[in-house]
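Below you'll find a set of structures to go through.
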Structure 1
Amino acid sequence: MVQLQPQILTVRDFIDRYGDNPQYELIDGELFDLEPTGIHEQVAGFVGRKLNVAIDQQNLPYLIPYRCLIKLLGTETAFRPDVIVLDQTQLAQEPLWQEEPVICRGPSLKLIVEVVSTNWQNDYARKTEDYALLGVPEYWIVDYLGLGGRDYIGTPKQPTVTLCVLEGDRYIKQVLQGGDQLVSPTFPSLHLTAEEIFAIASPPQPR
């Protein structure tokens, strides 16, 4: 993620100009280029596919939209998660949903996944705090390149999934690496290891 030349935008301006462009999100009125690479999208797509299977297996009223923004009320911030699981039973209460794919209410959100890019600080710090305050029950930080600071992923730095589960208004975090199993409160039927996610970022070479 790269911060562009400073230009202060309102969320309304951002939605009107960049709402359909998956490359950008808005943080405190400043436009950020998410710089999604092909490998980044492979990892996000793999995680989304696994979660869709779990939704079907558990027969849950959830969906994973192709495009969706999270608007933090009272701020000029609109996050664009890599994967977002929505509770369809809550969408009728969303003030903007009938007109545009924008979520404003915590109860509509079941799980968010952020795949880490160059500006890893936002995923590990800023978004962790904001998603907790919004009431998102589960948040995954998928750092397939091991970019996060040592305080977050340990030493030596290596590919890591940080599984954050909400307790009160704070996340309890579990750092997962290698063959560690992701134990998801939202999807107890899910069978997935950190290593399986990272393998998508290093596909076998053609013969």
Structure 2
Amino acid sequence: MLSGILGKKVGMTHIYDEEGRMLPVTVIQAGPVFVTQVKTLESDGYNAVQVGYEEISDKNLTWPKYGHLKKAGLQKNLRTLKEFRVDNASTFKTGQEFNVEIFESGEKVTVSGIVKGRGFAGVVKKYGFAGQHMSHGFMTHRRPLSNGATGPQRVFKGGKRPGRMGGNKVTQKGLKVVVLDAERNLIGVDGPVPGSNGSLVTVEKLAGVRS
């Protein structure tokens, strides 16, 4: 069985559990995905399955990707390709379709996505620095002040400084599947998921963890 799937973040809502508690839920339109390449230990040095997600028109497809999909014998143009490692690749074949039914209700998953870009940000917004009072007489306000030690005459790497915020990949681990709608390919996980609504996310099984 495939260990993960690609999808798009739909948005957030809430549901009530058996005890009447409200749970925040992120809804993801997951799949279907189609196997575009099977990699084996003999041919590629490792076992993996490459899948494609989201059908697009010919004009939006690059020539290398177009040739790759046609070589696999697929009649679909797929926007995004991604690999998932598997223990035994011999059970998969190109063109095979997978959807949210690879997951079970109550299962723990890992969700990865690109968080919203916030542009250039100062240390107060980016790291939560307290800053000084905004009243008259305080001169620094929201500035970061000292760069650190003065002896080496240089700035050490890794310090918290103003700069670009967001736009990077974030992985949220240990989210539980609370909604599973195979008919509409929807999956709901408890809690927030990185990225804006409509952005691409990857949902993978969290091996060895069940609620």
Structure 3
Amino acid sequence: METLEKVKEYMKGTTTVGLVCKDGVVFASDKRATMGTLVAHKIVHKSFMVDKHIGATVAGSVADAQALIRWMQAEAKLFRMRKGEEMSVKAAATLLGNILFSNRYFPMIVQLILGGYDKEGASLYSIDPLGSAIKDKMFATGSGSPMALGLLEDSFKEDLSVDEGIKLAVRAIKVATERDVMTGNGIDVVKITKKGFEKLSEKEVEELIKTL
């Protein structure tokens, strides 16, 4: 119980969103990092490429998140070297869950949304600090997730295109930004399709926000 309370203490800032669309996966996240009531950093990237076809968002301890992403990037490269093919999204989610489960007594205080596009199509997983990996069509993490999920529950449809999913994900982060003081300082957007991982430029995101 004490471990869970410590985890909850850290999991107070940030909003990240992940959506499965008919032609890919979309991630969106804010850029604010907080230490209690202090805005510690204003340009923190919370969406990462794990492999050419897999991405992840992170919420929680920045150090733990960065270490896990580096770990998974290395594992994905090793898998390609050994097998001569890409790791599936399901395998990546399972491996990440196993890593966190093996550290459950001294947990890495981070929650991730991991997803991508492989030969099985688009898929998305939520992975908590103790190692559970849950598959679904949409997720939100962090302090602004209640606001983001309220919008997603109302507007998400399984047949959304990636372009439609990007607009919805940005709207969800924008809503959280307006009501959650620990979310803000801009939005990062990533899409993963059969063409691979692609991050939208700041200009593209700014132009998109103006249309919402």
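Could you figure out which one of 1, 2, 3 the value 77 for volume of the Cα convex hull per residue in Å³, for residues 67-122 alone was computed from?
3
Tell me which structure, out of 1, 2, 3, gives 3.0 once distance in nm of label points 7 Å out along Cα→Cβ at positions 91 and 147 is calculated.
Computed on structure 1.
Output the label of whichever structure in 1, 2, 3 has the greatest value of distance in nm of label points 7 Å out along Cα→Cβ at positions 35 and 195.
Going through 1, 2, 3 one by one, distance in nm of label points 7 Å out along Cα→Cβ at positions 35 and 195 peaks for structure 3.
Figure out for me which of the structures 1, 2, 3 the number -6500 belongs to, where helix-only ellipticity at 222 nm (-39500 (n - 2.57) for each DSSP H run of 4 or more, over all residues; to 500) was derived from the coordinates.
1
Every number here is computed from the coordinates shown, using simple stated rules; none is lab data. What you see is a predicted model, and the numbers here were worked out from it, not measured in a lab. Cβ atoms are built from the backbone, for glycine too; each structure is taken alone.
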